[in-house]
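Student: So, here come the structures, one by one.
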Structure I
Amino acid sequence: MATISTHVLDLESGDPAPNLAVTLERMEDGAWRRVHAANTDPDGRVADLLGESTLRTGVYRLVFNTAAYGHRFYPEVTVAFRVEDAARHHHIPLLLSPFGYSTYRGS
């Protein structure tokens, strides 16, 4: 079964970002609908953000609660992405630094 996962790395400390709250939302009828929420594990990962939901084509976004993690400049990081192949795994990593962040399509 296809999943959506993430991995958050804290570039300031050089370590994974544990216990960072991440919410997966899906665009439906012009509004964002919450699919599932989880916290990163001690290695900064969430292996499956779909929970009990099934991956479908469409537009999704991950909302990272970086303020609760202790990030002062960016209180939240939102990464929107499109799922065109619902049979394929989607990995969306986040590299977090004090005054910037980066993401990419992982494998």
Structure II
Amino acid sequence: MSANERENGIVAVTAYGLFKGMIFPLCFEVYKPRERLKPGEVYQTKPQIATTMIRELMAMGFQFELVLADSLSGESECNVISTLVSLKLPYIVAIRSNHGVWLPQEQEVTAEP
């Protein structure tokens, strides 16, 4: 999140779908930093918002062939990866170059420059 995004507090968590070669937004939720919340609003991290979206989309009948997520999704207290595993959804999550990852023996990491 850039300093400008933090100042304005306008950042969205967005779920996109791919259908017959077309990418389109399915839903979005505005993320607000704690200091921007109004009385009565509950703070949620971006990964918490993402996991809620995934569950809501599944409840609406959407089927996931593959979930793609940024590095924040696997590096937070609300781990999106554990949600994807519990829901038995296939996924690819980006990781930062300074982070390690444990994989099952049958999997390997690939990287492109």
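The numbers here are math on the coordinates, done by the rules we state, and not lab data. Small disclaimer: the values here were computed from a predicted structure and weren't measured. Cβ atoms are built from the backbone, for glycine too; each structure is taken alone.
Student: Looking just at volume of the Cα convex hull per residue in Å³, which of the labels I, II belongs to the structure with the highest value? Working shown, then result.
Tutor: On the way: I: 95; II: 163.
Comparing I, II by volume of the Cα convex hull per residue in Å³, the maximum is at II.
Student: For which of the structures I, II does the calculation of mean projected area of the Cα convex hull in nm², for residues 17-80 alone return 5.6? The partial results should precede the final answer.
Tutor: Working: I: 4.6; II: 5.6.
Attributed to the structure labelled II.
Student: One of I, II was used to compute helix-only ellipticity at 222 nm (-39500 (n - 2.57) for each DSSP H run of 4 or more, over all residues; to 500), and the answer was -6500. Which one was it? Let's see the in-between values first.
Tutor: Details: I: -500; II: -6500.
Value -6500 for helix-only ellipticity at 222 nm (-39500 (n - 2.57) for each DSSP H run of 4 or more, over all residues; to 500) corresponds to II out of I, II.
Student: Just checking, which of I, II has the largest value of mean count of other Cβ atoms within 10 Å over residues 57-64?
Tutor: Values: I: 17.5; II: 11.0.
Ranking I, II on mean count of other Cβ atoms within 10 Å over residues 57-64, first place is I.
Student: Which of I, II yields 31 for relative contact order in percent (Cα under 8 Å, 6 or more apart), as computed? Walk me through the numbers on the way to the answer.
Tutor: Details: I: 31; II: 17.
Value 31 for relative contact order in percent (Cα under 8 Å, 6 or more apart) corresponds to I out of I, II.
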